[in-house]
Each structure stands twice: as C-alpha cells, then as structure tokens.
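Given below, in the form of structure tokens, are the structures.
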Structure P
Amino acid sequence: MINENKVDESKNPWTILETRQVYDNPWISVREDKVISPGGQEGIYGVTSFKNRAIAIVPVDEEGFTFLVGQYRYPLEEYSWEIPMGGGPLEDDDLDSAKRELREETGLDAENWEVIMRLHTSNSVTDEEGYTYLATGLTHGEWEPEHTEDLTLIRVPFEEAIEMVMDNRITDAISIAGLLKAEKILRQRKMI
C-alpha cells in the first residue's frame, strides 16, 4: 500500500523492554534487546555496534585508473577485491582516517579529497556508519599495511573496476556503492 500522507520519520514504532550486553571486544559490542515489535509481538532483537566508522576511498589517478586491494576475508572464507578501506575511530576526524587508510593500504597520498557517500552497511543488524571519499591528485609514497593484513594491490582502468562490480568479482557492499557513485561523479566531470 502506498502511503500518500506525510510520514513521521522521527517516530520509533519499537518498544524496548530490556537491554543486555552479550559480547564486547575492542572493535564491536553486541546487545540483545527484549522488544515489542511495531506489530505488537514480543521478541528479541540483536544489535552489533561498531567502535569505528567504516572509511573507504576511491583513488583515481590522472590517467583514469583506480587502485583495488585484495585480501582474504576471514568471515567469508574467500578472497575479496575492494577499494581501500578501514576503520576510523569515532573520536577521530574522518578525513584524517581516510588519509591514513589510503597510505596504509596503497602507499598513496592525495591532494584532493571529497566525501561522496554516507551509508549504513547492514542497518537491520548494525548501527555501523560509513563514509566514502573520492581521492585525486595522487602521489606515491611508502606502503604501510597493518600487521594483520596480507594485501595485494592492483592498478586497473576505472572501467575495469566497474566491470568487476557488474560481473560479481567485487562483492563488498561499500566498494560496490563507492565505485558506482564515483563513476557517476567522474563521468559528469568528464574525468573518465
């Protein structure tokens, strides 16, 4: 049914009866809420809260190439191609986190930075918020991967990265959204 009336987006239709923390580590905490759903049913709802923001970068060089990072993703038990990304502590400036992540994962620095997207990664189970930056005016520096990362770095034409999205070689949600949004922006600016 289409609702043609104005929706009160500030109204929470859920009633929380009780909350308890069930897990906590340096990166996430998980809580379980006893709730009454919008339909009036009692039940439980699990929420994972992240202690960092997801910070992703679409780096594009003067020749219209971008850089992708490949790594084995433990929860998926498979290799994943992604745009450079990582966690930015909530108390840190997001741009500072983006600059750090780009340097760590690619060895690149950028002269120009632009936030192109805010997103929620899986809003039915987590409150994680992410930001994607478009980085241009690239220069090469020292590659500084974290000790927990075994990364492969590739430089590909931007169009090839989009093909990797379209044929499911890139399946990471932030990478897909970031690349597709960057493509639209870059085409409007005639940069690709």
Structure Q
Amino acid sequence: MKKKVLIIVGHPKRNSLSSSISKSYYEGAVSSGNLVKELHLRDLKFDPILWDGYSNDTHLESDIKKSQKLIKWADHLVFIYPVWWHTMPALMKGWMDKVFLPSFGFKYEKGMRKPTRLLTGKTAEIIKTSGGPWWLHGLPGPTDNLLWKFGTFGFMGIKMKLFGVTHFSKIRIGMSNERFEKIMKKARKLGERV
C-alpha cells in the first residue's frame, strides 16, 4: 500500500552523511511507489527555544506551522540525524520542542489522567549515525531509543517498533567509498521496505 512519507533531517550541515542517507532513503521509498517529502531542519527559520515554556503565548513561526502540516499529512515519519553527546543535535531538539506542542501532538482534557494522543495512526523510524560503537547507541535500551519510543512517539500515539532504529556506527571523517556505498545501499533498502 502506498504511504505518505516525511523524511526529517536533523543535521545542521548541508553536505552531511545524514543528507546522503536521506537521499538514498527517498529514492528507495519513491521506487516502491510511495509519496515522499523531505524536511531539512537546517533550511527552516525558527527560534528553537520555548522562552515561555508551553504557554498559550508560544509564537509559531511559519516554518514550524509548515512542519506541523507536513507531519499531519504523513503516514510515516523518518528521523535522520547524527548522535551528538548521546542524543540528537540541538537543532532537532529545538524543532521538536516547537512542533510537538500540546494541542498538536497531545492534549490534556479535564478529568483525564493521561493526555489524549493526537497523532495516532502514524508510524515512525529513526536512522542515526555516530562515531561510537554499535552497542553504545544501537541497542533498544540506550537513552535516545527509549526517549523516542516512549517519551515522544508513544506520548502522541505514533507507533515505533522497539527495533525501529537503524544505527550506522563508527562513522569517521574520510571513510572509504566502499563503506559509504554500503550505508547508501542499506538506506535505500529501508526506503523500499517502508
């Protein structure tokens, strides 16, 4: 079945491995008949800081509103980013803080202990890169994997398998062409299987 796929790239640099992975994933997903859009956070203009917390006074820039529309449009979300200090880059975290606000991703209703999940029916996956070994960021237990599954996606009703994380480890500057092509091939296959 054809899906609407949104690829969200969280690397602040234009020519990054994350961008190359996005391109390969895109090609694979399109070749399987899916509708695919990309959102490169580096191209958006927004203040990543919630200066007033989650208040009604939160200013939403046009690029944040556009991001929310794309998320509503999508059936499947793909987050691609490098692991920095055991989590996502600040650009992606700030974007998430602004996008997944109460009333967009979830809402609290009077008399209810748990929030109502507003993004049910969507699925998601994570593709991340790091300089560390596979076991440090690739297993189901590391902090950012659990953060995504239970603390972000689960809170809003987005489904992600416990093993819905692809981790390319030991990434080094000047990696061989052979290693690069192997990563691109895997990213394309992930797109084909969406």
Structure R
Amino acid sequence: MDALPPLDPRSTALVLIDLQNGIVAGSTAPISAREVVANARRLTDVCRRAGALVVLVHVTTSADCLDALRPIADEAPPPGGPPPQGWSDIIPELGPEPGDLVIAKHQWGAFYGTELDLQLRRRGITTIILGGISTNIGVESTARDAYERGYQQIFAVDAMTARNAEDHAHTVTRIFPRLGRVRTTDQIVRAIVGR
C-alpha cells in the first residue's frame, strides 16, 4: 500500500460506523473490537486536533421495533424485541465531543434516510476516512453509497472488523480497492499530520 499524500483536514471527515455498546460487545474477527476501538480512538484524536470533522454513526430502532427491516432472507437475523437499554449508545471512548457530528441510522448504510450527505456537503467535505463494525455490512454499505455520491474514500483497514475473518477479507481485498484506498491507521495518521 502506497503512502497517502497529505490530507486537508478542512475537506476530510472521519466516519466511524456502529462503534456502539451493543455491537462492540459482540465477537469479531480478524481484528478484535478492542483493537478497532483503539485505532478509531487514535484517528478521532488526530482528526479533532487537526480540525477534521469526526462523524459518529450509530444504528437505532424505535421502541416498538416497527421500523426494523424484515425482508425474507436465507440468513435473516434472529427475531427479537427491542435492544437492551444503552445498546445503541456510542462507546464512551469515542465521545461524542463538541464539534462531532452524530448520525442515527436505521439501515445498514449511513447515507440512506439520514442527513449525512447534506451535512458533509455543507461543510465542504470531499474525502471520507471510514472505519467501524462490521466491515462487510455497515461500513461496506456506507462505502458503496459514498462512492456513488462522488466522495474520495480511505478505508482504515485496522480500524474495522467483521464477525468473521472471511467476510472482512473479502470486502477489504475485493470491494474496497474498487471504491477507494485501503490503508492502515498509521498511514492515515501520517497523511493527516503531514509527515
């Protein structure tokens, strides 16, 4: 992976997907949720100091769960009632902090049915750094939508993970290289601080 050129914090946003209590608590592979959170924290700290926008996206549902998707699928999620209290809260290690943008979504992707695109465009954002859980669901859905909207994308490969290593690897090696640039947290940090 080649080094990134310096990133302009004024036109760059870090968008973190579903780093919330109920999702971070689940099992992940090939990268532990703890490592994803640590790398996401490094990225949020650097972006905040540089003046880049930090966007924290979390998935929520209504109390009666009537807004949940229910298409028939071979691998449908297990039926259940409303999530436990605090399930959709963003993990405290990430904030939010003043100046962060918090987006609540009800689908896999962060653009559909939210004001994410509007808020990014109003702030002059042209480049998105993406991370979160799960690589092949929320992050990939958001990445596909961002690509179709013309955003430049950088994927923080070690600040994301999936429920299994195979799903993560497929998205990182087959899908993301078609949508943007796949880089490590270290490479992204160097591009933000200009070294």
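Each of P, Q, R could give mean projected area of the Cα convex hull in nm², but the derived value 10.7 comes from R. Taking mean projected area of the Cα convex hull in nm², for residues 24-87 alone as the quantity of interest, name the structure among P, Q, R where it is greatest. Top value of mean projected area of the Cα convex hull in nm², for residues 24-87 alone, among P, Q, R, belongs to structure P. Say we calculate relative contact order in percent (Cα under 8 Å, 6 or more apart) for every structure; which of P, Q, R gives the highest result? For this comparison of relative contact order in percent (Cα under 8 Å, 6 or more apart), the top structure is R.
The numbers here are math on the coordinates, done by the rules we state, and not lab data. This one's a predicted model, so the numbers in the text were calculated from it and none came from an experiment.
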